[in-house]
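Here, each number is a calculation from the coordinates, and none is a lab measurement. Remember, predicted model here, so these are calculated numbers, not experimental data. Cβ atoms are built from the backbone, for glycine too; each structure is taken alone.
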Structure I
Amino acid sequence: MRRFSRADRRLYMVLHARARYGRLDPLMVAITNSGTKGTVWIAIALILFVFGDAHLRYYSVLSILSLLLAEGAINLLLKPAIRRERPYVRNRLSTLLVKAPGPHSWPSAHAGSSVAAALVLTVGAWPWGLVFLFLALLVGYSRVYVAVHYPLDVLAGYVVGVLAAAVVLGASLILPVHL
């Protein structure tokens, strides 16, 4: 496990040394903020619910359920259990681009909830799903860019998001309810 942590920290430092570009900072901050508490996904689901047909309404509700499942699993169970320190604490970076979040970083709730919502929306609103998936990946990457997560935090968040989406979509097959 230590080997993974060291490699993760090294990758984090490489990304900060080579992948940051000052002109992108405002955009990356906006992207990371859009993922806070699932804001962008709730907005997309609301638009689909209001303007979509019954099929899109159904998947918009499922996407919110998936997002909530991922957020809950991460923020209520995993982060308190694992308690991994955030990278800016360990590395004393002065390049934190957003207000410092809570103390624990593993896994990323932004990444998990984004992937959870995006996957469900992809199933319900193909071909827009490619845009949703790209946005979800970008939200996750933005968390490393703004200096609040290690890359493996984001990857772990993606895994939780995939699992949350699978649970919600699987349950929807067993208990189909249409709006």
Structure II
Amino acid sequence: MLIGLVFLLLVATVPLAGGRIGALAELQFRAKGLLVGAILAQVLIVSIFPEGSATLHNVVHIGTYVVVAVFVAANRRIPWVWLIALGGALNFTAIAANGGVMPASPRALENAGFALDPEGFVNSGAVAHPHLQFLGDVFWVPSSFPISNVFSVGDVLILLGALLAMHCICASRIALRRFAVPAV
């Protein structure tokens, strides 16, 4: 939820910087059904059916990242998608290294007001012996804020990439085009 709200705030920066927000609606994504399917699968395993087979949940969680990677590859010409992909790859690496769960720092979880040992599947949680913890959810928004959460360096890169992409696509005054799309 936190990332979704930050994303909406980033969208709001486009008209403030003189960009044409309507350009986002004109963007033609390839294979958008893959993205929708991956998001729905994550909502199902995290929010609707968190109980059940831990193995199945972990496989589905990792699988959603693979599906999103295919979506990103199909849309690699969109400005700054490479930075979004890098953030996603860092998240995927941490999740895959920990058997399907994003390793969250116990300190981050506590400060965000989350249980260290919740019931059912969580996409991010304390892991007994985490691998690549530095790529996990080690940052937090405190529980004293209306919307608290934990997040990773990969999440930050995803949001930064989204911000830069929106400003390029919408031709705002702050669009950075030099590294928007890697040379082929």
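So distance in nm of label points 7 Å out along Cα→Cβ at positions 9 and 121, computed for just one structure, reads 3.6; which one of I, II is that? All intermediate terms of the calculation are to be shown ahead of the outcome.
Numbers: I: 3.6; II: 3.0.
Source structure: I.
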inquiry  = Tell me which structure, out of I, II, gives -16500 once helix-only ellipticity at 222 nm (-39500 (n - 2.57) for each DSSP H run of 4 or more, over all residues; to 500) is calculated.
reply    = II
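Comparing I, II, where is distance in nm of label points 7 Å out along Cα→Cβ at positions 73 and 129 highest? Don't skip to the answer; put the middle values down first.
Working: I: 1.9; II: 3.3.
Largest one: structure II.
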Structure from which 0.35 was derived, FRET efficiency 1/(1 + (r/R0)^6) of positions 17 and 161 (r between Cβ atoms, R0 = 25 Å, to 0.05), options I, II = I
message = Quick check: 46, 35, 28 is what I get for Cα extents along the principal axes in Å, calculated from one of I, II. Which structure matches?
response = II
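For which of the structures I, II does the calculation of distance in nm of label points 7 Å out along Cα→Cβ at positions 105 and 137 return 1.4?
Values: I: 2.3; II: 1.4.
Of the structures listed, the value fits II.
Which of I, II yields 2.6 for distance in nm of label points 7 Å out along Cα→Cβ at positions 33 and 65, as computed?
On the way: I: 3.3; II: 2.6.
Traced to structure II.
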